[in-house]
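Quick note: the coordinates plus some simple rules give every number you see, no bench work behind them. Keep in mind that this is a model prediction, so the values were computed, not measured. Cβ atoms are built from the backbone, for glycine too; each structure is taken alone.
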Structure P
Amino acid sequence: MELFKSHFEHLQEKQLERLRQLKHIYKELNSSVNVISRKDIEFINTKHILHSLFIYNILQFKPNSHILDLGTGGGFPGIPLAILYPDVNFHLIDGTQKKIGVVQEISKQFRLKNVTSEHIRAEYVKNQKFDFVICRAVASLDKLLGWARPLLKQEQSHAIPNGLFTWKGGDPKKEIKLIGKHEYTEVYPLSKYTDIEYFEEKYIMYVQG
């Protein structure tokens, strides 16, 4: 719990306890449905949960906003963020049924009323619009933007215009080249928010919708 509390002092005890429980639940579920690599499962608090939460340092989602977690896998970053933001609506999608099954089981155990999930690919999502699309380790930036842009709301309600946030590693310049100079992007190195060595080359990238 100290890992989360030291980075996010505002977290309430209930939120901290839920974040702590995530590791144990994922370890149990992962034994039958492999959504996290075996070498990473022991480091889930740092590499998956804390990693997911860092967007709070960039933008704080407003109550009742709608966020799409595209290619959520086993629920990252959507599940930790749903715990962080109990008044924000998160819709988690993935093209693999067994991964969505894990998301649904965790949502059920925690009674996360602000989480919905669906076994569907992004290009088939219809009649739904979101303030932001978020995704973590899914695809190249050009593909992500192509999937995300049609799903963004036109009306704005945040200080940052509606758009795409994606968690990345490596050289951000290579990713930006894929979408062209005319796109507005921001790169947020996670090393600004922590001194944990794992995050030295990790960043969150924003592309305006």
Structure Q
Amino acid sequence: MKKLRRGIAGRISGFVRDWSLPRQFAGQSVMSEAAKSTLSKTLRPRLEEADAVGTSICPFCAVGCSQLIYAKNGKPIHIEGDPRSPVNQGTLCPKGAATLGALLSPERINTVLYRAPHSDTWERKPLDWAMERIAQLVKKTRDDTFVEKLPSGKRVNHTLGIGSLGGATMDNEENYLIKKLFGGGLGIVNIENQARI
């Protein structure tokens, strides 16, 4: 028991000796060695480990904040705001600052999951399969529901069988293209966006 107490006392004593606060209270300058500890002397910036830096846009809203993504061996290790951006000038909101956590989360779905009609299980499918299936279903639905003229003879060239609901992460340019493709190209009437101010 005495040995255990001496061990604990020694650890506490070592901690207090290494802790910068007692040295600062004793009058040593914060600008000198008084502010350093054994741990702080060995700390290195995590960005020092990065072997590549790329730029990206925050995925959480339509503001379009620029981000710098630091990577090591092809894996992201840190994300921060890009100070060169006129939009966010290097700052990020809490959601943007948490992008790395969302990117590396074990809960993140990185594959296409498909549940067949009337099925109770999800199947993993290749992205190419999903894109082709979406294109085929859009084409089939448009062809099956396309109305060229109303019974009165008025030309409408539209479909009510497909709708589009955009999200708050879409910027003006994306919404413009959606309106052109879906409205002008496919004749979709129901084009909406959930972003409301």
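Looking just at relative contact order in percent (Cα under 8 Å, 6 or more apart), which of the labels P, Q belongs to the structure with the highest value?
The maximum falls on structure P.
Out of P, Q, choose the structure whose coordinates give distance in nm of label points 7 Å out along Cα→Cβ at positions 26 and 162 equal to 7.6 when calculated. That value comes from structure Q. Source structure of the calculated read-out (mean count of other Cβ atoms within 10 Å over residues 114-121, 8.1) within P, Q: Q.
Which structure, out of P, Q, was FRET efficiency 1/(1 + (r/R0)^6) of positions 66 and 186 (r between Cβ atoms, R0 = 25 Å, to 0.05) derived from, given a value of 0.15? The structure behind it is Q.
A value of 0.35 for FRET efficiency 1/(1 + (r/R0)^6) of positions 42 and 170 (r between Cβ atoms, R0 = 41 Å, to 0.05), calculated from one of P, Q, originates in structure Q.
A value of 2.3 was computed for distance in nm of label points 7 Å out along Cα→Cβ at positions 58 and 74; which of P, Q is the source structure? Corresponding structure: P. Match the computed value 13.6 of mean count of other Cβ atoms within 10 Å over residues 82-89 to one of the structures P, Q, and report its label. Source structure: Q. For which of P, Q does log10 I(q)/I(0) by the Debye sum over Cα atoms at q = 0.11, 0.12, 0.14 Å⁻¹, calculated from the coordinates, equal -0.48, -0.58, -0.81? So the calculation was done on P.
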